[in-house]
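Input: structures, listed below.
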Structure I
């Protein structure tokens, strides 16, 4: 139903269970509120008509390529800070924003730069 843009049908189906006693009614009410609150974000048929991806597959594949191929090589171990730094560098390089990354980095760390002679 969501895939075809029929959110009202989803809300009706969930809404029928909101008044049920106990845990089922509580869960149905919670889900009903969630779908109602996020209604604008669930226009999947409209988003697809614009050529946008609505699933997580593209993001998951991107993470696997951008992060996994660099950080999960044999024998590699990373600290949290080191892994985050490599992820930021690799993401900026692969997205064509490498120069912007360094400009922002320099601007944010100006006070920490040491001039050596």
Structure II
């Protein structure tokens, strides 16, 4: 029963405009190798910086500047911008769904109170 509902939710997500937009943006991205490389390099640098931050290490000014330059380059790649925006919208929906389920199950009570 629960798995049936999960499959039903998955079908609803696949039918959403956000999912269709993400798949369309992904197809456009796959047609352009330069845009794929720009996206890959951007995401790799983003991951590197996030990892350093999570480990409590300082991100060097050089790395920050390099990331900012890469972010500026994205302005010249509308295909990459479209993909990242569609990906963000889809990730937001998935996060919202997870929160709805977590809240409904009372699992949000494990948050640390300040």
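Quick note: the coordinates plus some simple rules give every number you see, no bench work behind them. No experiment lies behind these values; they were computed from the predicted model shown. Cβ atoms are built from the backbone, for glycine too; each structure is taken alone.
For mean count of other Cβ atoms within 10 Å over residues 17-24, which structure out of I, II has the highest calculated value? All intermediate terms of the calculation are to be shown ahead of the outcome.
Working: I: 10.8; II: 14.8.
Between I, II, the highest calculated value is found for II.
When helix-only ellipticity at 222 nm (-39500 (n - 2.57) for each DSSP H run of 4 or more, over all residues; to 500) is computed across structures I, II, the figure -16500 traces back to I. When distance in nm of label points 7 Å out along Cα→Cβ at positions 73 and 89 is calculated for each of the structures I, II, the largest result comes from II. Each of the structures I, II was assessed by relative contact order in percent (Cα under 8 Å, 6 or more apart); the largest value belongs to II.
If you rank structures I, II by distance in nm of label points 7 Å out along Cα→Cβ at positions 81 and 105, which sits at the top with the largest value? The partial results should precede the final answer.
On the way: I: 1.5; II: 4.0.
Looking at the calculated values, the largest one is II.
Given that FRET efficiency 1/(1 + (r/R0)^6) of positions 33 and 65 (r between Cβ atoms, R0 = 41 Å, to 0.05), derived from a single structure, equals 0.95, which label among I, II identifies that structure? Going label by label, the one that fits is II. Here mean count of other Cβ atoms within 10 Å over residues 1-8 was derived from just one of the structures I, II, and that gives 12.6; the source is I. Each of I, II could give P(r) over Cα pairs in 10 Å bins from 0, in percent, but the derived value 11, 23, 20, 20, 18, 6, 1, 0 comes from I.
Quick check on the output: 26, 39, 25, 10, 1 is P(r) over Cα pairs in 10 Å bins from 0, in percent, for residues 9-56 alone, derived from one of I, II. Which one produced it?
The read-out was computed on structure I.
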